[in-house]
Structure P
């Protein structure tokens, strides 16, 4: 997995997706204490960045593999990526979600043509069931992180961002399984080597963070309510990249994420789901270190449920330091 694979993915995706905008929000800068550039992946057709990975994966599959279909486990956005791509390429798609599932994401999955299966209460249980289904049916099991084609596809967003803004000092990236952060590291190393990539994970689901700190693949309790960050294990493929390139890793709690969601809504006209606001939460937790810097923040998705949005509106306001 390298920058050439990401450049190849960019050429593949040019037939299917337009580049997403990246711009600043002066009102947000005042609160963050630095110059923030927001990368708006919430405007993708599926409402999240992962559509890039699904399209790149399905584009590289043979007709026979597409006919056999794809199966995966997801809290929603990864599944929508595969569902969107499967519809584009005429493949069968089944997605296993843990319960309780976000009804907004379930509705979207079904609208894109995916067959939705609810199983277990954690991503790990859902993934085990998805693998068993794939083995029984001959479908292609798509791991949410250990898939080079997904990492390369996601990497195209960072190629867009760092090509347009090569002078960023820092890039904050949310981490669940780590495909986004891994691809950000690869792109930054090739295109903007002075930019430091910082991972952000929920403190209640810190497996990737602890795996990176220890250099070993670890499992940890998975208790965050932030769906896109609700991963309880470190993954081999992404940890290999993070271990080599990631500059630092920040933990934030769920309340900090909700406060960042509210700040994006009130100061940047942006509706973000929890994982989509985690990068900004990480920036706010490091305000004193980032004063005056140019900081890239990826809004990875906007698929928030009505219940989640109600919680956001009750979150405390973040004020300038």
Structure Q
């Protein structure tokens, strides 16, 4: 019996090792390297910054809402504690002036009708359905941004043997800000053209140093490079028509035009604003949209930990008292 158990445990350990190894191999391949940022809501005790969420919503309203909706976020959520906490009257006026109408009904005649939004309505995007969205975006479908920070994450780009250590670090530090890191890197990762590569005598492509003078006739502009197999030359994947180059996007080719730039960004009411600030603020806002109860959850978690600690101490003292008579 013990032999069978040991064999089962060995097989399970081997399966886990193979899974980690395969994931690490995939992650350490073409996954873009994304730097980790510091967020107010990171770690065990982090909380959302209300002012940052308010600025982030302004960036979403002025820039992102032209193509993307927030179907799982309702106007009333902008008022509730733990979020942007706008004044209720201001949000009512915002909903009434929202350009995307709400389809409601049927009315007394059995017909559907459109009305202005109210607090209990979701924040809709400009398109009524996916087909309309694709028709207006050259075939590309702008995703709903309600859960985009949950649906995206940073990829591991280090050596395969260090991947389990990286995963362990994420568990210990309670790292959950991968979506915000990715969104910030994506919004700041646009470049005018792909990087330049030089091909050597064996057909291998090598990136040109940033400070090196570039002769366009002697280099190849590649969105990504596929290594040649069995002595074959590397393949330069050119930027396709209608695509933009982005350092953080997998494959580095993205259909979304650059929403923010160093010369085109949202200025806040206090006169500040920049590409960096806009991208960080809207990434934080979208993180809240995907996890609006983070503040309450972390607060409750600390209360539970304190409760368990006190309970443990009381049980230990009770155990010592009950068993002291037998010693």
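General observations
- Source structure (of P, Q) for distance in nm of label points 7 Å out along Cα→Cβ at positions 233 and 249, computed value 2.8: Q
- For Rg and Dmax of the Cα atoms in Å computed as 26.0, 91, the structure of P, Q it came from: Q
- If Cα Rg over 2.2 N^0.38 Å, for residues 81-272 alone is computed and equals 1.44, the structure in P, Q: Q
- Cα extents along the principal axes in Å, for residues 89-128 alone from the coordinates reads 30, 21, 10; which among P, Q: P
- Which entry (P, Q) yields the derived value -14500 for helix-only ellipticity at 222 nm (-39500 (n - 2.57) for each DSSP H run of 4 or more, over all residues; to 500): P
Each reported figure results from applying straightforward, stated rules to the coordinates on display, with no laboratory input. Keep in mind the model is a prediction, meaning the values are calculated, not measured. Cβ atoms are built from the backbone, for glycine too; each structure is taken alone.
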